[in-house]
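Read the figures in this text as sums done on the coordinates, not as results from a lab. Worth saying up front: this structure is predicted, and the values here are computed from it rather than measured. Cβ atoms are built from the backbone, for glycine too; each structure is taken alone.
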Structure 1
Amino acid sequence: MTPSLSRRHLLRGVGAALGLPLLEAMGAAPAPIRLMVVYAPSGKIMPLWTPKETDANFVLPRTLASLERHRANLAVLSGLAAKQGNALGDGGGDHARAASSYLTGVHPKKTEGADIHCGVSMDQIAAQHFAKSTRFPSLELTCEDSRQVGSCDSYSCVYQSISWKSASQPVPPEMNPRTVFDRLFGDSSLSPSQRASRQSVLDLTRTETARLARNLGPTDRRKLEEYFTAIREVETRMHKASPLPASAGASPAGIPTSYREHARLLFDLSALAFATGSTRMITFMLAREGGLRTYPEAGVPEAHHSCTHHRGDPDLIEKVAKINAFHVEQFAYFLDKLRATPDGEGSLLDNTIAIYGAGLGDPNAHDHNNLPTLLAGSQRHFKGGRHIKYARNTPVTNLHFSALEMAGVPVDRFGDSTGRLDSLADLK
């Protein structure tokens, strides 16, 4: 056995560096809590999202039906608001304000120029705290390109970011799974042509892997094999998902043409990043606010944003509802992955706090007052299987404040938070 194996040990090869999952050989330290924020933009059809019943006797409505198998690890939260997403005298621009204010609790300065101003986001507060113990302070992901130049929704396009390192420094998300994979497993120095023809990162680290395995017990060897199988599966899927060359009008190499496969690859990479301790903070924008992405896989070939301005049209409402449910299905897949991944004495799901939500409720009204919000994961900190209804205009940043506390991140307050979300503490 190797009882002194470091939690930050890397298996190295030429152009590769693999972090390890939590093994018995690393000692008896408890598994750390990870934080995940999944942002599902452009509002929801709220009657199909919000349970009619409260507390434990609630029925998951149509949009949330795919989460039934995770009911015990899920809390549906109603009544939370993002006041700073409102116009507050600034006129149009609800989509830009929804994204930029969601994790900051700060009203963004209305500008289409370089004089941007917002606030430090919750995830970056966590990232600064976690940086001393992880390879990467945080990861920022997306399934739809977030422009960083020009005007978007009467604001500078940089306000499409939900992550802000400082009041003037947004953190743009990455949408290419291959780029994320290379960052996690140390292959970023290779050229695109080298990456296309390279060996598996598992082959590149074969010598060190064999040396390590000889000193591990049977349980750890099994965990290591399961981990390598997960990496090999992601590599294979990325290779199969590569679209036609860009010259043929397809997406850049590495980005699947299927939204479902794109989202699930990024969720799989998120689980691997958490399992290896590469990071403890991830934000994932399923699409951009006010985006024009279409969802033929969900039966909606029209642009998402166009459908959200439904003006009561039943056909458009149905299309938005299909997109809402399709996004939730991808989140359910992620929770499946966390539950299936061993971590310490439990699973990654036991050691992750995941928030699913956004800065808009009713998309037709551009409502920032009753936000679609889910809390999933670790039952060490809150009791799931509940629909909790809060007083109108309770700051959504109170949830973010609570999540930071659950993960052991010291914080007095941030943005417009007034403190922890008290009802969650009552549910321990």
Structure 2
Amino acid sequence: MSLHLRISWSLAAAVIVILLGASRAGAGQTLPAPNTCATCHAALQDATFAAPARAFSQQDIHRESGFRCVDCHGGDQTAGDKARAHDAGHGFKGAPSGQAQIATCTKCHSDAEKMRQFAPRERIDQGAEYATSVHGKRLALNDTRVATCANCHGAHGVRKVNDAKSPVFPTNVAATCGKCHADATHMAGYTLAGKTPIPTNQLALYQQSVHYNALTKGNDLSAPTCNDCHGNHGAVPPGVGSVANVCGTCHAVFAEKFATSVHAQIFDRGCVECHSNHAVLSPSDNMLGTDASSLCGTCHNGADDKGAQAATRMRGDIERLKTGLDRATATVARLRNAGMEMSAQELALGTARTRLTLARTAVHSFDPALVTPVVDEGTKAVAEVEVAGDRAGADLRFRRRGLAASLGAILVFVVALGFKIRQIERG
């Protein structure tokens, strides 16, 4: 069957629907206006035109709220032929793109009265924010390759943001951004402030990060993804001077310590200097110090280097507390398994672990004088646990010796009793 014949059948079916609706309305029944847009497009074999209609009819937040094809595309949805349906006199504008698409979406999403009817909690400044973004500014310069509303949210089959299948749900954001930013062909010609090409490996690097693992494997939806650092509607890459503030949004204590350090004035890229940006790996104590596996040694080396001395001292303090904690933890676990009451010691170990965490936080001040006192508090708690562990161990050994003596005495008594019984039986 040819395409024209299929369209003719579709239009004929639409006309029949209209006539039936008119006859029922004449009989006193009120029917909704027919939607020949979806009827015709869904019947087409060309997926370019059919897929949007099918997606819109299956699950779409706008359709569920009562919106129709003509609300975005214009035209006459009751017309039985293509020419009338696409009549410019009825406002037909086809598939809006570029600035026209932004205007189409913001017609509702920037209207407080209209949004109050459907989603009163939704912000109505997304259009204004988009205009301030890198995408919006480039679109204003007629760059039609930049992302607009439909590139991120979809055009048909649009889902709520908190729908797990939405392209802007936290676990899907990176892949959505990566559709453009991981495409070397699409990103060709775009440059950073220094005129160097924008890299296209951000998605691959992010998927190696501790943030991605927390988000996808740890099911932590608060873990950062692209828009948490770069913004969404007002997307602007963090500048050199704002990186620490961006990271500090979540890591507030670390940012506070870093702001007081000597490195705050030296590191051009702030946190990124040590932790990278997209491929943020899980931090470890091995990063601190001057050995081959550390980061400090990248800049600091030599016995007379004060930075190297500070790094070595801080690493030594942390290792001292870690060693004591491991030893005390093993002792407490052994005694608890032997039946000794060690609740107080376990609480003390918790305090020591907290001090270890605080010491690792204080490292970002890069001042041993702020790290050592915290470590000393932790080692003091560990020492008290070890003293209590020695007493508990001595008590356990005493109990075991007493138990052994008791069992020995009972055994002697049983043997003697056995001999006595035999003597009685012989007599």
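Just a few scattered comments:
- Which entry (1, 2) yields the derived value 31 for relative contact order in percent (Cα under 8 Å, 6 or more apart): 1
- Taking FRET efficiency 1/(1 + (r/R0)^6) of positions 60 and 132 (r between Cβ atoms, R0 = 30 Å, to 0.05) as the criterion, the highest value among 1, 2 goes to 2.
- Source structure of the calculated read-out (mean projected area of the Cα convex hull in nm², for residues 68-107 alone, 2.8) within 1, 2: 2.
- If helix-only ellipticity at 222 nm (-39500 (n - 2.57) for each DSSP H run of 4 or more, over all residues; to 500) is computed and equals -9500, the structure in 1, 2: 1
- Answer label among 1, 2 for the case where FRET efficiency 1/(1 + (r/R0)^6) of positions 124 and 316 (r between Cβ atoms, R0 = 35 Å, to 0.05), calculated from the coordinates, equals 0.05: 2
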